[in-house]
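Chemist: The data blocks that follow each hold one structure.
Every read-out reported here was derived from the displayed coordinates using simple, explicitly stated rules and does not represent laboratory data. Everything numeric here is computed off the predicted structure, so don't read it as measured data. Cβ atoms are built from the backbone, for glycine too; each structure is taken alone.
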Structure 1
Amino acid sequence: MTAPPAPPPVAAPLVDVRDLVKHYAAERRWFGLGRPRPPVRAVDGVSFTIPSGRTLGLVGESGSGKTTVGRTMLRLQEATGGRVLFEGRDVFALDSRALRALRRRMQIVFQDPYSSLNPRMTVQETLREPLEIHGLAGTVAALLDEVGLDAVFAKRYPHELSGGQRQRVGIARALSVEPQFIVCDEPVSALDVSVQAQVLNLLADLQARRRLTYLFIAHDLAVVRHIADDVAVMYLGKIVERAPAAEIYALPRHPYTRALLSAVPEPDPKAKKNRIVLSGDVPSPAMPPPGCPFHPRCPHPLKSARCRTEVPPLREVPAGSGHLAACHYAEQPMK
């Protein structure tokens, strides 16, 4: 009897984030009086992997820590703890020379395309600079063409461009050094809805053409739906749910994810949708509540004293599914 063929080997992830922590020291009190203020726990033990050529959507409200995750991964700010492995190399252990070489392969597209561009430099100067620094043979004209801009834009300054055009220049600048991994930090949130779709389509086309890997940061689950393969939902510095995108949208397991999805507009004006309105504000990351960090705002009907005292682990629901949720009652649907 012939033995069944061995399963194909599982490729190592391109990006592997392990227990990432970023705390900010609190401001000192006047003359050192009173108790010292606790640190701001912007990111508090975040882990995930991104396989090559795929997109992880990182979603959450303002203040959830998602942008801090992206910037800390690239060492635009130093981590408090944890590790980030890129092709097996610990990014946080690299010296300045090795880090500079690695920056060619790890880039970022910022949220505000105007403030991220030097107002005194033309588009041509902006794009030529990284080519010259890294000794690359690419041309400004080729980069502009790849992001859908005519060569005439090379002589223009940022204030002469629309928001969508500026963001395309920002994308071209990231592409100029031929990266493998790009952090997209809310790249369409400052753009009109019609322009958002164009930029999302551009990012998807570039990913297919160059086999890019994205961490796509957003607060809008409707935007992430069109580009992400997997989705991680953050709340108060922690990931509270993570799963393939189709599963997140079809059957969210965490009440916070359900509330975010309920806020996504329906294209059909006649469709009825039950909006879940969360009460209260997001707690301070300097003083997170005990137990489940979401329990003060949680609308789950089964919420109990356990939620106020016991931190729920990020676990598979159901077991073996690969769908992770940090909720004591993740198996129970909300009505």
Structure 2
Amino acid sequence: MKKYNVGIVGYGWVATAHIPAINASPLGQVTAVCSSRKLDAAALSAQYGSSIRVYNDLDEMLANPDIHVVSLCGMPTQRLDQVTRAAGAGKHLIIEKPLCLSLKELRAMDQAVKQAKVRTCVCFECRYASQFQVIKAILDKGLLGTVHYGEVDYYHGIGPWYAQFRWCRSKTEGGSSLLEAGCHALDALLLCMGSEVEEVMSYGTKSKSKLFAPYEYPSTTVTILKFKNGAVGKCVSSIDCLQPYYFHTHLVGSKGSLLDNKFHSSDLGTNKAAWSALAMKLVDSGDVSDHPYQAQFAAFFEALNQGEEMPLTSLADGVISHEAVFAADHSAKLGRPVKMSELNRYAK
């Protein structure tokens, strides 16, 4: 069985989740790590159970013909340059979120990948979580009917207790509440609603706690979305909350509703006066070690093996979700709704 050799770019927190997930998938194995730090190849190989070569120069790693895929785990500010170079070298791509920090960069990244004709996997891995696999199956079977309202919210206090806080609090490196983390919830909402976004309106605010004072942008935002099929949705991104992690999900349809791991469906004859329970693992942790990377990466390598695009989380899917994020951020800045049809004027 052929395995795809993967080179990791950036050895930080998220890379420590990518590597075991890639190695645990049937068709992938990490054979290289590129980092600005001096790493011990023997120690890394022993830690992850595969022979890993260490590079300090990205172009040198990209020149290795035995590396088929590159997983970009570094800073968002470096993402466009790394995608362009890796795609130009003919490497398939696993790209962490956010893809980038501006619409202009998003357009350039999309163009670079299309020109290189490489395959892509964007780390909106919540689409592969048990919770959203079950929800998608319920929606596809029509058990909620036509969904006319949905809300998926992200509550996760990201403060000084996280190493990433030192850079994600900066507007130039973190971007916004949605780009930093809440984009997972907005992406999940788009998956559930099944219609193109027509218009968004977003407002932002910020905690008065001194813990979150270093944030250079509104660390809590609420975004209202209008969809082309007439449905509406809401997404909260709160990275300055003091509470347990919560990925709130509520869908309302013509035949029933779903609230996190509870639901009612008139098609199934469940009791409308009491929720029925769904046995599934909820998205309930911000720790990257708990994210469903293994299922996502296994699907990516299988798609590569079949010569097909990645299902659910290709760059094309990621572009759509990031467009909604950038529209929301522009709306908050302008203080008015932003139509998706006018978005390109902000790609400057």
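Chemist: Who wins on distance in nm of label points 7 Å out along Cα→Cβ at positions 65 and 321 among 1, 2, i.e. which is largest?
Modeler: 2
Chemist: Looking just at distance in nm of label points 7 Å out along Cα→Cβ at positions 41 and 305, which of the labels 1, 2 belongs to the structure with the highest value?
Modeler: Going through 1, 2 one by one, distance in nm of label points 7 Å out along Cα→Cβ at positions 41 and 305 is largest in 2.
Chemist: Given 20.0 as the derived value for mean count of other Cβ atoms within 10 Å over residues 185-192, which of the supplied structures 1, 2 does it correspond to?
Modeler: It must be structure 1, since only it matches.
Chemist: Consider the structures 1, 2: one of them gives 46, 35, 24 for Cα extents along the principal axes in Å, for residues 57-160 alone as calculated from the coordinates. Say which.
Modeler: 1
Chemist: One of 1, 2 was used to calculate helix-only ellipticity at 222 nm (-39500 (n - 2.57) for each DSSP H run of 4 or more, over all residues; to 500), giving -7500; which?
Modeler: 1
Chemist: Rank structures 1, 2 by volume of the Cα convex hull per residue in Å³ and report only the one at the top, that is, the highest.
Modeler: When volume of the Cα convex hull per residue in Å³ is calculated for 1, 2, structure 1 comes out on top.
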